[in-house]
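Structures for review follow.
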Structure P
Amino acid sequence: MGCSRAPFLISGAEPFLKNKDFLFWAQPANGKKAFPVPHDKVEKVVANHHGGTTQFSFRMNKTLIPINGGTAVVARLGAIGAYTHSLGQVWALRTLQRQRLILRALVRRYPHVLIDESQDIGTVHQAILQELANAGTQVTLIGDPSQGIYEFAGADGQF
């Protein structure tokens, strides 16, 4: 994250989120004008990982609206230690990708990982599990794609 203090979970009620440097801008696909994600809706900013790249979206009802410049905002939040649950997943993935000693320590500690309800694994969790598997952890998945209930969060049952 690059912060000089202990990271902290944010909920959207923190006054510093009103600063323009911490605004996420959602860009509707239908050509409508981009709009700022309200600071009290920051927990609705979700990450998806595809093809080695993390994209950010604003979850509005059951629709994901792409975010412009999300990576830069996440970096600024990370620099002060601020994260949401979704952003915490991104930081965990980046840590495993950049800190190979931590990855190897986790593989030694958890040589086998069993995932139940695997149809509900989102794309960032999938990337985390793939990092562990590529480094030697045996990953076993149990699930039924027909029972998936987290499509809104990026889970598609494909993993």
Structure Q
Amino acid sequence: TANPTSVGINVLLNVGNGTFSRQVNYSVDGDPVAVAVADFNNDNKADIVTANAESNTISVLVNVDNGTFFRPVIYAVGQHPYSVAVVDVNSDNQPDIITANRHSDTVSVRLNTGNGTFSPQTTYPVDLLPTSVAVADVNNDNQPDIITANRDSNT
């Protein structure tokens, strides 16, 4: 879960009977408001990315093993990232990161380099105040398309 009041995320591990262990908090950059999970470094372990609204960044936490994580690596994105999605957008079988950036009216795309690090961002303009981002093939060309919900333009 993203936890902006503690500037971190909480991980609760499933103990196998429908209950969860005590939360473990991992510090990330300022004001995490969204979280997504994918295997960013091809080790078959779930890694975490957070969108950090106040610091205009994302934090990537790579899974060490057994549900623990390395310190986050911080990457700049657009102003006030409010939502994050993970999908392979360039057909290299690596999960890439996309953020909806509320105060810059953009989406940022960071391509996975294949070892759990990410290329410099590419930004694309969208309508006013994007608050959510999703990815799906909406035109049936076998390529993921980016969809945003934009609060101030009602689109």
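Every number here is computed from the coordinates shown, using simple stated rules; none is lab data. Treat the numbers as computed from the prediction; the structure is a model and nothing was measured. Cβ atoms are built from the backbone, for glycine too; each structure is taken alone.
The table for this structure:
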{"item": "Winner on relative contact order in percent (Cα under 8 Å, 6 or more apart) once structures P, Q are ranked, highest first", "result": "P"}
{"item": "Highest-scoring label, criterion being mean count of other Cβ atoms within 10 Å over residues 78-85, among P, Q", "result": "Q"}
{"item": "Among P, Q, structure where volume of the Cα convex hull per residue in Å³, for residues 22-61 alone as derived comes to 90", "result": "P"}
{"item": "Structure responsible for 3.8, with distance in nm of label points 7 Å out along Cα→Cβ at positions 30 and 134 calculated and labels P, Q on offer", "result": "P"}
{"item": "If helix-only ellipticity at 222 nm (-39500 (n - 2.57) for each DSSP H run of 4 or more, over all residues; to 500) is computed and equals -9000, the structure in P, Q", "result": "P"}
{"item": "Parent structure of the calculated result 2.0, given that distance in nm of label points 7 Å out along Cα→Cβ at positions 38 and 142 is the read-out and P, Q the choices", "result": "Q"}
